[in-house]
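Each structure below appears as structure tokens.
No value in this document is a laboratory result; all are computed from the given coordinates. It should be emphasised that the depicted structure is a prediction, and the values quoted were computed from it without experimental measurement. Cβ atoms are built from the backbone, for glycine too; each structure is taken alone.
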Structure I
Amino acid sequence: MMKRILTLIMAAGLAAACFAGETDGHARLKVDLDTVVSTGEVTPVDGITSAGQPDEAGFKVFADKGYTTVIDLRTPGEDRGLDEPAVVESLGMEYVLLPIAGDGINFDSAKALDQLIKAADGPVLVHCGSANRVGALLALRKSLAGADDETALEYGREGGMTRLEGRVREALAEK
């Protein structure tokens, strides 16, 4: 009976890690915010975590885990469901707005994001509404760092890029 209970506990722990953005003990770039909140766990990859729009409970987990900076790629007109700058700053993190619309998926925006990430004192949460813009800019950032196009695109997908992949491919072809 005890062995069965331990097996269930281990399976539940593995499942939680997978959904929070970890499998096989490796952190994942884009995280599932519901799982981050329910487990209270999040681990950055290369100092970064990608996500959709967090709520106050999500931001609290990031703050508790030592994140120092939140970079918000949403434009001012997008509803966040909270006063994000006030919430983030009240938790002791720096809030940075880098508004990116569809035409902002380019190497200039990727360079700006890169500078903000490098300037941070610790782990950085980069988010938009769904992580699509985040992943797209991370793909271009990876390309700027010397990655080949397929490696950059895969990194972008890991960061949440979905429907913006075509735009990223266009930017990569133009470089």
Structure II
Amino acid sequence: MSWKSSASRYGTAVIFIHWVSAAAILAMFALGFLAANAADPAAKAVLLRGHIPLGLVTLVLTLLRLLWWLVDRRPPPLAGQPGWQTGAERVVRALIYVAVLVMGASGIALMALSGAGAILFFDAPGPLPDFWHFAPMRAHLTAAIALLAFAGLHIVAALYHHFYRRDRLLARMGLGARDPVWSP
């Protein structure tokens, strides 16, 4: 398999970024939800020490993926796919990127404005602040909810293609055997 995408399949670089980002996002949501609901400040700090680096990794991977599209082509839409589905896929994908970028920027702003980054990673004295006292927290939560919704649409669409249309769309992202027509 090539690092770059072909006319029928995404390249190794994009597939790697996609699945590592997906795993990081799932873990980040779990850690963020648990941290938001943790009553014990020490437990909250431990959870945030996992959540924050995963957020930075996701942000960097998203930026790399956006940069990668400047040098790599995307496979064209599947034959026979209605135009509205192609348009919806593009909009949802763009909204996922926007949500990740907003989450990353608001998370960085939240750490900088609240001083929590210094407390969590550099042993600065003091308790963790109440993040709701800082404006970026609202943007962070809104982007998180949006990302859950858009990722949910993305997953439902992938499952629709796999189980209903049976068009082997997931093989383009490295899951399942490729259709011989799609071989590079």
Structure III
Amino acid sequence: MIRWLLWLLGGLLLGGIVHLATVLLLPRTATQDAYTRLSATAPANSIVPLPAPTPDDAVLPFMDPAFATAVCRYDLADGPLKLRVPVSQAYTSVSFYTRAGVAYYAINDRAAGRRIIELDLMTTAQRADVPEDEEVTAADRLIVESPTPTGLILVRTFGPEPGLMPMAQRALAAARCGTQS
């Protein structure tokens, strides 16, 4: 009886280890991640509006139909990126993701405190090359350091009701994402 219990306990332990290893390794082996799916439709360093999600089809997982969404697939190899997003009347958020899908920074219209969310995105090495300007304070210039040279920026604006969705889409259409000159 004890021998059967030990075999059962060993089998459960081995099954748990295999299950945990599979769950942890699966995201690293997936070939159709968000960055890869968006690379066909979104050129690097430009904002592209995403179509509204439907129950059968969504470009990204867990998209909310009450939000108008745009994406900027960035590549910092050519230099730092300048992002300018006008704030909509309801709610606007900007989220930054690495190439692997790890979120590393987010800001919304309430935290920005302005009518335009404006920031510079650069790698740590590019940030080290930026000269220190005593006249420009940290509040005047928001600099975000990217842990990877490529990734995604998701911009979302809220349409509180279906009739206000064009207002949210106009705010996204005015957003700009491009390399600094």
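Quick look at the numbers
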{"quantity": "Among I, II, III, structure where distance in nm of label points 7 Å out along Cα→Cβ at positions 71 and 95 as derived comes to 1.2", "calculated": "III"}
{"quantity": "Computed -9000 for helix-only ellipticity at 222 nm (-39500 (n - 2.57) for each DSSP H run of 4 or more, over all residues; to 500) - originating structure among I, II, III", "calculated": "III"}
{"quantity": "Identity of the structure behind 19.0, 61 (criterion: Rg and Dmax of the Cα atoms in Å, calculated), options I, II, III", "calculated": "II"}
